[in-house]
1. Have a look at P, Q and say which one yields 0.75 for FRET efficiency 1/(1 + (r/R0)^6) of positions 40 and 336 (r between Cβ atoms, R0 = 30 Å, to 0.05), as calculated.
2. Computing percent of Cα pairs over 28 Å apart for each of P, Q, which one ends up highest?
3. Tell me which structure, out of P, Q, gives 28 once relative contact order in percent (Cα under 8 Å, 6 or more apart) is calculated.
4. Quick check on the output: -12000 is helix-only ellipticity at 222 nm (-39500 (n - 2.57) for each DSSP H run of 4 or more, over all residues; to 500), derived from one of P, Q. Which one produced it?
5. Compare distance in nm of label points 7 Å out along Cα→Cβ at positions 144 and 360 across structures P, Q and report the one with the greatest value.
6. Output the label of whichever structure in P, Q has the greatest value of distance in nm of label points 7 Å out along Cα→Cβ at positions 88 and 376.
7. On FRET efficiency 1/(1 + (r/R0)^6) of positions 32 and 160 (r between Cβ atoms, R0 = 30 Å, to 0.05), which of the structures labelled P, Q is highest?
Structure P
Amino acid sequence: MQKKWFLCKSNKQEVRYMKKTRIAYCIPALYYPSGMERVLTLKVNYLVQHGYEIHIILTDGGDKPPYFPLAPSIELHQLNIDFEEPYRYAFPRRVWLYQKRMRILKTKLNECLCAVKPDITVSLLRRDINVINQMTDGSVKMGEIHFDRIHYRNFNISWLPSWLNTYIERHWMRSLIRELRQLSKFVVLTHEDAAFWPELQNVCVIPNPVSFFPDIVSDCTHKQVIAVGRYVAQKGFDRLIDAWRIVAEKHPDWILKIYGDGHLRDQLQQQVEELRLTNCCFLEHSVSDVVSKFCESSLSVLSSRFEGFGLVIVEAMSCGLPVVAFTCHCGPRDIIADGKDGLLIPEGNVAGLADGIKHLIEDEELRRGMGQEARRKAAEYKMDVVGAQWIELFESLLSHPMQDRDN
């Protein structure tokens, strides 16, 4: 860790003490149980344990408590901007209210940072990225993104002409690139996504950490396949159910369980019923103890259309499960070694997904061997390993802030 030493005099003797490195994170809120909030919580709790002073600056959520528990020493700063309120209004008024709140954010964020005096300020690339480089507190500025570029800052208002949507989206992305260029570092989650930021010379890759690494793992002998995620289009469970119809024809004694919640649940249940899979495909609700559900399964499937990282892959691997996954953008190709700790299936190939699942069902020795390799791979994403990468980056930034930005 970067150490800052100060001198004070006591009884005519010089005594020096160490000032903790102070990090400020900017994020809209912490009350919602999504991946970005969970990963940030894991990270800051780790940093506190390693001697860092952590401040988290919020714009929304009011007095709602964080969903995930934070270390007691972490300080929250609520700016109470309320960016959600403009969405109650029609588009023109919404734009005006948004711009007004951005001006308020610029003032309040600068006041907060000048009071906190962090060594490093980290933007999680929400609204604060538009003003972070204008702050006058003197801290090193950096950003981290929990999405992939292809699906970030998309703009599509249904009643606007397509050419105007495209123009606004491109303008929006150009403005983002201008801000990102000024940061000392910009952290993405995968090497695959890093290649999609060719305009930037300050990109580095640090993956998300896995939130658990249990002592008890699956022996990969249960006739059960598992998938975990929200019931939304992104997760592609409609494609998984179609693939399972093919699997079930040959292996009717195996079952598929999908754990999650979301607005497409009823639609997916209807698909299960229409394909007559009600005796072997089950849509379960989210559970707090997902580890036990992984451990009672023998392989996991990721059918997503896109991911920012695909942390659920590493979570399944940590429980000793091989993963069959589409090569969606981004994550699976960074995490899975095809044929060693899982199987990569060309994006959108439903028949190929079914073949991959059947292949592991039919070869127990291969399945168990891949599960063991998957467990070893997951160890690379433990918090101690990923946290050390963040500490190394912070030390580098505080030692050579301008040099890191220019290289």
Structure Q
Amino acid sequence: MKPTSFTDFLPSGLLGLGTAVALGFSRFDYALILPSMKRDLALNFTEAGWLNTSNAIGYLLGSIVAKPLIGHFGVRMIFRFGLILTSSAVLTTGLFHAYIPLLLLRVLAGVFGALSFICGGVLAAGLFPGNAGRTAVSISIYMAGGGLGILLSGLTIPMALSRCDDNCWPWIWIGLGVASFLFTVFSWSSAHRSQLQGAVHQGKSSWKIGSFVPLLTGYFLFGAGYIIYMTYIIAWVRESGRSVEEVSFFWALLGVAVIVSPPIWKRVLSGWRGGRPMGVAIGITALGSLIPLFSTSFFSMIVSAIFFGLAFLNVPATMTTFLQRSLPQSHWGSSIAFFTLIFSLGQIIGPVVGGWIADREGILSAGLMFSFISLFAGASVAVFQQEIQQRQGEATDMKTL
């Protein structure tokens, strides 16, 4: 086997630009724009939470339709056109001020973002067939693409919003849409590099969902917990009296932590078995979410960003790696879609419950505490997942990807 070089993982990085669109620009950057939208549209925390929950509802719908769409059109086509439509939804968000159209656009961004994210994970897993170590790194790099979206927005959006009135937030969405289309162009070309062999299971799924209950439960609780932090942490940082420059540094550092995380998780993803990788990843994410609740110093915020950023996007990497190792390639698309569906249910519940708790208690930290509780519970459950032996020579009905 030839030594691993940087260029070997270039297709993983280009696929990761799709993650920057589907997760970074489409979903996470809402946290940066939220304070201006909240003031300009006169939203309370519950209404602001529903804007993120609507995105999660779209994500849920996307995960539901992913399997039949992949079976009919193939992974590569859904990945590519999912990115185009996600970019369109992000850009169009800047063209409306009314609450209902914004909700609908957030739903559409979620639907298409889920489709492209699921398919991108399958493509990343197929870049290095038969090599568990490289496959684990490939998946982690793909997930880390979301960090690039976070980093770039952290360096630009807070500064841009500080130089204009609250009603200029639509231009931020338009700018994110333009950036999304640019990233889509580069990510599009890398989809053909994945060495997918046959494809998608068309008949009744033969993988046993009951064997994955601890991992599914942990992933659901992770979805409920992490999204609260990502939705409200910027508002919390601002309420703590931090300057625009500090907010920008915090968000950019979060993105940097995501980007540099793949080498750290290589051994965990390729060598650890069962639910331990997911349990540890969620546990570190939980620690990152807890730190700001005990101290609002800028140093604590930095430590929180580092811990959270190093772990949270590696949780879906642990899920994808576990499924890639446990199931035949023909079931990767359907299994990842089902896990994403369960994850999406958590994302729907999280922002609404977190916002409701914050409104009821009159303090945002109360909602953030629910984030930690959900994440801690998810880590505690996921570690009980046992390793599953992949069945060889399984007969399935296939359709070419």
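1. Here the read-out was taken from P.
2. On the way: P: 53; Q: 40.
Largest calculated value belongs to P.
3. Working: P: 15; Q: 28.
Going through each structure in turn, the value belongs to Q.
4. The structure behind it is P.
5. Q
6. Values: P: 5.8; Q: 4.6.
Structure P gives the largest value of distance in nm of label points 7 Å out along Cα→Cβ at positions 88 and 376 among P, Q.
7. Numbers: P: 0.60; Q: 1.00.
When FRET efficiency 1/(1 + (r/R0)^6) of positions 32 and 160 (r between Cβ atoms, R0 = 30 Å, to 0.05) is calculated for P, Q, structure Q comes out on top.
Bear in mind these aren't lab numbers, they're just calculated from the coordinates by the rules spelled out. Just so you know, these numbers come straight off a predicted model, no measurement behind them. Cβ atoms are built from the backbone, for glycine too; each structure is taken alone.
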